[in-house]
1. Upon calculation of mean count of other Cβ atoms within 10 Å over residues 46-53 from the atomic coordinates, which of the structures P, Q produces 22.6?
2. Output the label of whichever structure in P, Q has the greatest value of FRET efficiency 1/(1 + (r/R0)^6) of positions 54 and 118 (r between Cβ atoms, R0 = 25 Å, to 0.05).
3. Upon calculation of distance in nm of label points 7 Å out along Cα→Cβ at positions 22 and 166 from the atomic coordinates, which of the structures P, Q produces 2.1?
4. Can you rank P, Q by mean count of other Cβ atoms within 10 Å over residues 102-109 and just name the one with the largest value?
5. Matching task: 1.7 is the computed value of distance in nm of label points 7 Å out along Cα→Cβ at positions 94 and 142. Pick the structure from P, Q.
6. Can you say which of P, Q returns 25.0 when mean count of other Cβ atoms within 10 Å over residues 6-13 is computed?
7. Where does the value -0.66, -1.02, -1.31 come from, among P, Q, when log10 I(q)/I(0) by the Debye sum over Cα atoms at q = 0.13, 0.16, 0.18 Å⁻¹ is the thing being computed?
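None of the figures in this text is laboratory data; all of them are computed from the coordinates on show. Bear in mind the structure is a predicted one, so any value in this text is a computation, not a measurement. Cβ atoms are built from the backbone, for glycine too; each structure is taken alone.
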Structure P
Amino acid sequence: MKTRFVDKGRWLGSFAGEFVVRCPRCEGVGTVRRAWDFEARRWLAATFVCGGCGHTRRHGWAGPVHLSARRRCGGCGRRLDYRRLVKTTPARTRIGLKCPGCGTTTSTELCVTPSRALVDDCFGLPLALRTTCAGHTLWAFNAEHLACMRDFVRADLRERRSTAGNRSIASRLPIWLKQAKHRPEALRALDRLERLLP
């Protein structure tokens, strides 16, 4: 009997109430949880709790950030650009940019932008549910997200019953994960992720 997956239009953000992440203190597995306020139509404050060391966090970005600055040299007027990706927000955000033309150092304030690459949306902690698969990285926010992907990958028949268009999680999955030739490897990768669940 063929298995069926029905795309009901659920989008990735609907899984974002919980993230299984790595603890910044002990590298153990912890959970970030937040609730959706339906009346105000926004996420409420999040809390992180580590299942290993008990470390908690209730505010502040702790993950990777993009640092950038664009400024004209104070000596010759040459355009100076600065871009870096760092593990966490630096204590000081004012730097001196040295001009390669005239050697003048111009002081400027850095623009700090959170990096969203394989981290939770609240604190920037690295997702614990990630593994390599078919030369790519397969990841999930939590057990529910993982189960949805497993249902999709395992299905012989996939049908769409929603009006969500291209916003649904099923339509946004990478092409390589949708291909039948990667199905056995993807199912093994999903098994590995399931074993990482707290």
Structure Q
Amino acid sequence: MSRHYILGYGSLISSESRAKTGETGRVWPVKLHGYERSWAVMSKALGMSSVAVMKAEDKACNGVLIEVAEDQFPLFDEREQGYQRSQIASHQLQPYLDEPLPQGTYWVYHAEQVVAPCQVYPIVLSYVDVILSGCLEHGDHFARDFVELTLGWQSPLVNDRPAPVYPRAQTELSTEQLNPWLAPVSTLTLHELTLSYDS
């Protein structure tokens, strides 16, 4: 029986966030070549922007290869509404760790076009926090690559931590740990960035 893997490059990087959707197995931190990640308006119903990847030669983004049983795919397809799921080839994946990647069928949820975030559908910190906390599960280098390999940070960014817009927000996260990663790319002032869930 073929084993299946999803390349998670946004909130699916977070183990807690993945668990809110379905059952998954092991994960492997990787770089995906041939795709570029951007902030984009993917679901107007959420009132926020998300990250999306599009095919792009000579580009790459980082993420985690997630083992997913076939019977769990409907749950993840529903979560990733607005994206298309396509196969990717093993040669497009570069592991961060010094161990071989598992054999199987690899998938990625991607966009056909990118609609830039705006004031109506901004980037929201409650979503960014989930992604960055997931990145830090794999170390500082992985988190740094997420920030550097994502386009669109100059888009409107809102601190919604006191009243999270993102439906899978993790309000227990330490914003003191996450804020330094955002400082170089944030459009918010230091004061706006440090407003927390406790405000």
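1. Q
2. Q
3. Q
4. Going through P, Q one by one, mean count of other Cβ atoms within 10 Å over residues 102-109 peaks for structure Q.
5. Q
6. Computed on structure Q.
7. Q
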